[in-house]
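Pasting the structures in now, so scroll down.
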Structure I
Amino acid sequence: LIHQAAGYDLLAFFPFPDLLWDYADYSRCVPPPRRQREMAFYRAMLQRHLYAHGGGTYLSKPPTFSSAIPDLVRLFPDARFIHLVRHPVHVVPSSVALWRGHWRMNGCPGDLRSLARAVLEHNRIWYLRLYEDLAPLPPERMIRVAYTELQADLQATVERIYWQLGLPLSEDFHKFLTQRTPEVRAFRSRHRYPWQEMGLTPEEVAQAFEEITSLYGLPYLPDDPEP
């Protein structure tokens, strides 16, 4: 939607989250005429992409569409949704690092602590909207998967996703999953979040998301507050 000067992804170019707040809660806060215009543009873009590159399935994974599920369901009645759930204590600082990287690349002198607070708030909205708005979909159209499940057994988790959503799994992809599963299970990130620089602590994030982690059946704090 950036081509329409729309969507929360504009935060990558303009470090003013307060001005984009309607887009943080898209289907509930953006006026219907604007949403219809923007979604029509998005649909047309996907049609052009599929025409140019072929294939009958398009995989889309922008986190900023987390609050646009009602519009996506209306626009794409045969769409299937995979909801990958990661603990907020990992998601919030990771998201801050992502947006900060965009700001640095685009020369935006934004304030990191203000960004961290905005990221915390828009992620609270997105966790709730994904939980609420995906719930009415039948199991053949939606599956919710814990990030830890992918880490523990990539192959079994991906095969379960494909089976539940009725997606064909090729022999080549099956072999790829078999090969990569031990690597994924053994991987340990060396990345460490700059909590002090962000003006947050893992405990503050856990407290802000206490209701949400309870809703999802997640622990109050993960075993390791780092990735």
Structure II
Amino acid sequence: MKIAVIGAKGLPAKQGGIEHHCEELYSRMVKQGHEVDLFARSSYTNSLSLQTDNIDGVRTISLPCLNVKGMDALLSSALGAIASLGTRYDIVHFHALGPSLFTWLPKIASTAKVVVTCHGLDWQRCKWSKASSQLIYMGEKAAVRWADKMIVVSEDLRAYFQKTYSKETVYIPNAPSSFGEIDPNFTNGKSLGLTPGHYIVFTGRLVPEKCPDLLIEAF
């Protein structure tokens, strides 16, 4: 299959869960014989606009952007959706709800199937202004209406779309690509003067919706 990807900032992944998700997913799909074009933001890849780079077999196409919070994602997603019309893709895969605002373009103007992966209800996040949250929420509505298939990464998201829209989704949870080396004797920790069982590890953004305070309370 020939697949277009819209919504990721770019490759290789520097930061961001979606970018790491895409890096792991599409490099594997390429090895299975699929062709993948990922429309990226030039502000993230540090490449010239319309420059094409091969990242682990994934053709990464850097698009012009506005390095302004919110506008960058909106513009690159719109341009990616338009650019996807110039090639006969089998699937146009949108990531996140904001970029999904443009799912209608490939749906009505091409023969490609449209797939959306929802990584979270981004319009609920505190970092967005009311206007930005409303646009992201409109992207959610567009995804429900135009996507041939929706993928969610949690059971809560699956329940949300079922309850809110009576929309059936496909649940595919995220997982680490490797668990790394196991150290059952806590040798590395002891070498640093640490005591087993006295610590918790939190890896994530320090924002209210991640609830690190509940983790501390539970500990």
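We did not get these values from a lab; they are worked out from the coordinates using the rules stated. Bear in mind the structure is a predicted one, so any value in this text is a computation, not a measurement. Cβ atoms are built from the backbone, for glycine too; each structure is taken alone.
Check the numbers for FRET efficiency 1/(1 + (r/R0)^6) of positions 87 and 183 (r between Cβ atoms, R0 = 35 Å, to 0.05) across I, II and tell me which is largest.
Numbers: I: 0.95; II: 0.15.
Ranking I, II on FRET efficiency 1/(1 + (r/R0)^6) of positions 87 and 183 (r between Cβ atoms, R0 = 35 Å, to 0.05), first place is I.
State the single structure among I, II that was used to calculate distance in nm of label points 7 Å out along Cα→Cβ at positions 15 and 55, giving 1.5. Walk me through the numbers on the way to the answer.
Values: I: 3.5; II: 1.5.
The correct label is II.
When percent of Cα pairs over 14 Å apart, for residues 23-94 alone is calculated, the result is 60; to which of the structures I, II does this value belong? Let's see the in-between values first.
On the way: I: 68; II: 60.
Value 60 for percent of Cα pairs over 14 Å apart, for residues 23-94 alone corresponds to II out of I, II.
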- Message: Say we calculate relative contact order in percent (Cα under 8 Å, 6 or more apart) for every structure; which of I, II gives the highest result?
- Response: I
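Where does the value -10500 come from, among I, II, when helix-only ellipticity at 222 nm (-39500 (n - 2.57) for each DSSP H run of 4 or more, over all residues; to 500) is the thing being computed? The partial results should precede the final answer.
On the way: I: -17500; II: -10500.
Label of the originating structure: II.
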